[in-house]
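Coordinate-derived values only; no laboratory data. In this text the structure is predicted, and so the values were computed from the model without any measurement. Cβ atoms are built from the backbone, for glycine too; each structure is taken alone.
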Structure 1
C-alpha cells in the first residue's frame, strides 16, 4: 500500500507552531498546563514516529528491519494513547480542585497500560502488525487501536457532559466538541486508509484547545515581556493552596513620580525607561519570577530554600536601592528614578491570595507615605493595622448601604448678634462594631477608597433633614456647614446631585453652606470656581476652610464667591505670641471683610483667645470655648437653651 503522509507532515508543522506560541503563555505549573504540554509532547512524538515509520517502510533496503519494528511499535503505542492525554487534560480542568481527581486519572491510565502491554507483546504474537522485507501486514487486533482512541474520546465527552453544571458554558462546549472532531477525522481515515490523518485529528483538537482555552492564559506583559499581574496572582494562589509547606517572599518595587518622566519624554520614552528598569530587576531578581505588577510597579517572587531566602531578598533590596540612587540614561534623557519597596513573607497571617495581595499593596502604600522609610516589611504589626483598615472600610460601607451616618454639630458664635445661627456638621463613628473610630483615622481611609464621595451625599441629605427638623420646631438656624473633600470635585455631575438632594428635602438653599479646604482649592482651582459660581446662582453659600495652611493664595481666593473664610486654628495660636502674625491676620480679616466675606476663627478654646479674635475683627467664632461638637439632640437642646436665655421660647 502507498500511504499519503502530506496531511501528517503539514499537521506536524502546525503543531510545532502551536508549541512555540504556547511557550509564551502561562508558565504556571498547574495540572492543566502540565497536561496541555503533555498533549503537545505525546502528539508530536506520535506524529514523528508515524512519519519516520512510513519512510522506513518505503526505504526498507537501507533501514534495518529491527529499527523499523521499534519505531512502528512506538507509533502504535503513542497514537491511540493521544486520546489518553486529551482525556487527562479534560479531567485536569474539571477535577483539579476536587477529591475525585486521582480516581479519574486512574480510570484513564489502567486501560492504557493493558493496551501498551499488548503492543509490546506484538513481536511475539503479531496481533497488531508484522513487517518483513518491506512488507507491512496488519494483525487481527488492529481495530483495537481505533477503539482505544474512540473510547478515550467518548470518555472526554461523557466527563464534560456529566460535569457541565460545574464549568463555564464556553469551556463545556469546547471540551465536548474537540473529541467529536477528532473522531470524525479518524473515521475518515478508516474509510480511506491510504491517507494518514491520526496526527491531523490530534492537531485539530489541540488547535481548538489552544485558541479557546490555553490562549486565554497568555500572560506576558506586552511591553516588558515578563509575566503580568494575573500570572503572579495565579502563581501565588497555586503556592498558597497546593504547597502549604513552601515559604516565599513577595517584593514589589514602585517607581515614584514616574508621570514626570512621561511628561518630559513622552509615553514612548517612558516605556523605554520601564524596560530598562525591568531588565535590571530580571538580572538581579529570582530567575523567571519578575512580574509587571502595574504601570510603574514590578513584583519579585522569591521561592528559595529557607536558608537562602532571606539573604537573597536582602541582597536584592540593597542592589535595587544602590541602582535607583544612580541616574538612568535613555537617548538624550537622564533621570533619577526613586523607588519604594514593599515586602511580605508567607505566614499564618498571609495564607490566602486576598490577604497576600492586600498586604503587599498596603506595604507599598505605606512605603509611599514616607513614614516608614523607602523599604517596608509588612510584619505582624503592620498586618494588624491592615486588618483594622479593612474593618473600618466595612463599617463605612455598612453605613453607606443603610444611608445612615452619625453626625455631630459644633455651634458657631456670631459676634455682632451674640447668638448661634450657624453650625458645622462633623461626621463621627463613636458607635461601631469595632468601637470608637476617630476622624483622623477614618476620614483618610474614606478618601483613599473613594467612599467619601457617597458618604458626603448621605451627610448632605442628613443635614438637610436636620435643618428642616430645627426649622419645624421654630428653632432659627441660618446655615449648617457641610465639608467637601477634594475627591468630591472629581465628580462630573456634582452640582446636579447637590441641588437634587437639597430640592428633594425641601430645604432652603441658603440654609446649606458648602465648605472645602485650601488643599482642595489648590488641586482643582477651575473646577472649584465653576462649582462655586453654579451654587451661588441657586443661593447656596460657599466657605473656605482651614485658610492659612499654605496651599492657596489671596489672588485665588478672591476669584471665588466665598461667603465665609475660616482661619485655621494655627493662625489663632500663632497670633497669641507673635506680633507679626497678629498684624497679618488683622489685615487679612479687613481685606476679606472689604470683599464681602465673613471671617470665622476656628479652634478658640480660652477667654484670652476669644477676646483676641474679636479684637482682630472676626465676625464668627467656633471652638470648645463655646461648645464641643454635639449630637443632633444635644445641638437642639443647646440652641433651645440659648433661646430661653434670650427670652425667645420656640413654639412647640
Structure 2
C-alpha cells in the first residue's frame, strides 16, 4: 500500500477529532491532540495442521498458529497489519469486527463490498484507527473462512480522552474468545449449502465448542451424565519421552488428549488472586452457535456490550450470540479452590457438549480440580430466559441519546425461501449475491452501472398480508412473492437518521423460526426495542426506548418477533448489514448500505484495495493499438 504513514497521516488526526464527536460517551474538555501511537504487525495467513479439540485437521492459521495473535491497542492508536496470503487456493480478507473504520472504509475487510480479496501470494496492508475502547475481534470475511479458524481477539484499552467509567473497579483482566468447531471442512460445508434439491446439505451442529481456541472432543474435563471424562493420566501419547521428531509431534497433536505435554487442546485455566476483581472480556466468533456462559459459584456484573458502556447489572450467567461481546466484572470472593467455567449451546437442540475451562485461585492447592458437576446450561429452547437477559441491557448514564427525528425507515422481513431448487435466506424476498467488483470501487470510479444492478434500490418493506407464523408455501396467494437473487443496495444520504425494523418470520418448516444475530459494519446503533409477533409502527413505536437504549453493533432478532434499531449515517462508505451466522450469510442473509456516496471522493481510497472486476478494467490507461506491419 506504499508509505503506511503518508496516506493516513492527515486522516488519523481527523479521525482522532471525530472520535471525540461521535463517541457515545460525554467527552472531557478539549485538549491538544496527543501524538499518534502506531502499532504494526506482520501476518502470514496459511493452512496449518492443528488439533483444537484433540482431533487434528487442516485449518487457517496466522503465523503458524491458531487462534490468530491478539492485538492490544489504546483508543486512538493507528493499527497497521501487513497481511500476506499464503493460502495457495483462495483469496482472503480480514474484517475488524466492531471497529468503525471512520475515514477508512476500504479497511473494513469485506470481500466484494469494501475491497478486493487478497490474491494468493499477494499482500495487503490494513491501516485504521482504533476509534474507541472495547472488546472486539477480527475474522475472515471471504467465503466461510471464519469457520475455518481465521480469527483472533482485538482489545482496545481506554485512555484519558475516552476513559471507561468502570476502569477503577477491577484489578486485572481475563479474556475469553468463544467459537465452535466442525470436523468437516468449510469447503465441504459450503458445497453442501450450495447444493440443489436433494443435493442440498445443512452443516449440522458443531462437534466442539472452543474457548480461546481449545476444546475437547469425545470426552469432558468434568463429570457429566452423558460424557466420559478425559483421562488425566494419559500424558505421553505413542512417543517415547524426549522424542522430538516431526512424526512424534504430529502424533501428539492428533492422538494425545488434553493433558499431554504441549497439547493444543489442553484445558484453559484462568488464574485469579483471592479478594480481587477481574474484568472478564467475552467475545463470540461462532459460526452457528448461540452460547451461555456461567462460572461455578460466582456472580457476574455486566458493564460493557460491543464496546459500549451499559448500566451495570448482576447475573448468574449470560447468553451471547455470534458477533456479540461483553465485559463482566468477576469477584474472586469464594473459598480458594478451582471452579468450572461452563459454555453451552442455546437456541438450538444441542448435539455439542458444553465447553469447560477452569477458574483457579492462586492460593489453592497446585493440583486442585473443580469439585462436583459443572454448571448445567439452561434449557436450549427457553427463549424467555434469553429475552430477560437481553432486555436488561440499558445504556449507561451520560450515553448519547438517539435523534428524535427519523429520515428513513426500512422494514426487513427475514424469511427462508426456495430459489430454483436452492434453499436461501432472504430479506423482503431478496437474497444477497455479491458482485465481482467491490461496491466501494464501483462508486469511487463511477462504474456502478456496469458493476452491479444499480437500476433501483433493494425493497425497503414487504407486503403486510404476509403471515409470519406460516412458512412460505402456506401463504395466501396474494402474499406469495417470488424470491429473487440480487446485488442491489440501499443508498443512504450522508447524515440521514435511519430506523431499521427487523421482522422475523417462519422458516420453510412449519412452526420453526430461528434467532438471528444481525451485525452492522461501520457503525454502532441504538437498540430501541424488541417485541413478539408483527411490528405495527402506530402501536409499537410508542413503547420504544429512546431514553436509555443501548448502543450495539450486533443485535439479536428473536423467533417470530421484531427488533428496532436506529443509526446515523455519518460514516461514508459501503457497509454490510447481515446475519452473523456464517451459513446464513452464505445463503444470502444480508443487505448493503451505500452511505454518503456524495462524500466518497473526499476520501483517499487506495487503488489496490478496490481495483478488481470491472474497476480493474476501468482504471487501466487505454490507447489505440499500433497497426501491425503488412505481411511480407
- request: Kindly point out which one of 1, 2 the value 57 was derived from, the read-out being percent of Cα pairs over 17 Å apart, for residues 51-154 alone.
  value: 1
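When helix-only ellipticity at 222 nm (-39500 (n - 2.57) for each DSSP H run of 4 or more, over all residues; to 500) is calculated, the result is -3000; to which of the structures 1, 2 does this value belong? If you can, show how the numbers build up before the last one.
Numbers: 1: -19500; 2: -3000.
Going through each structure in turn, the value belongs to 2.
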field: Given 8 for relative contact order in percent (Cα under 8 Å, 6 or more apart), calculated: source structure among 1, 2
entry: 1
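With P(r) over Cα pairs in 20 Å bins from 0, in percent derived from the coordinates and found to be 15, 30, 27, 17, 9, 3, 0, which of 1, 2 does the value describe?
Values: 1: 15, 30, 27, 17, 9, 3, 0; 2: 19, 54, 25, 2, 0.
Of the options listed, only 1 reproduces it.
Figure out for me which of the structures 1, 2 the number 0.65 belongs to, where FRET efficiency 1/(1 + (r/R0)^6) of positions 379 and 531 (r between Cβ atoms, R0 = 25 Å, to 0.05) was derived from the coordinates. Mind dumping the intermediate values first?
Working: 1: 0.05; 2: 0.65.
The structure behind it is 2.
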Top of 1, 2 by FRET efficiency 1/(1 + (r/R0)^6) of positions 275 and 323 (r between Cβ atoms, R0 = 25 Å, to 0.05), largest first: 1
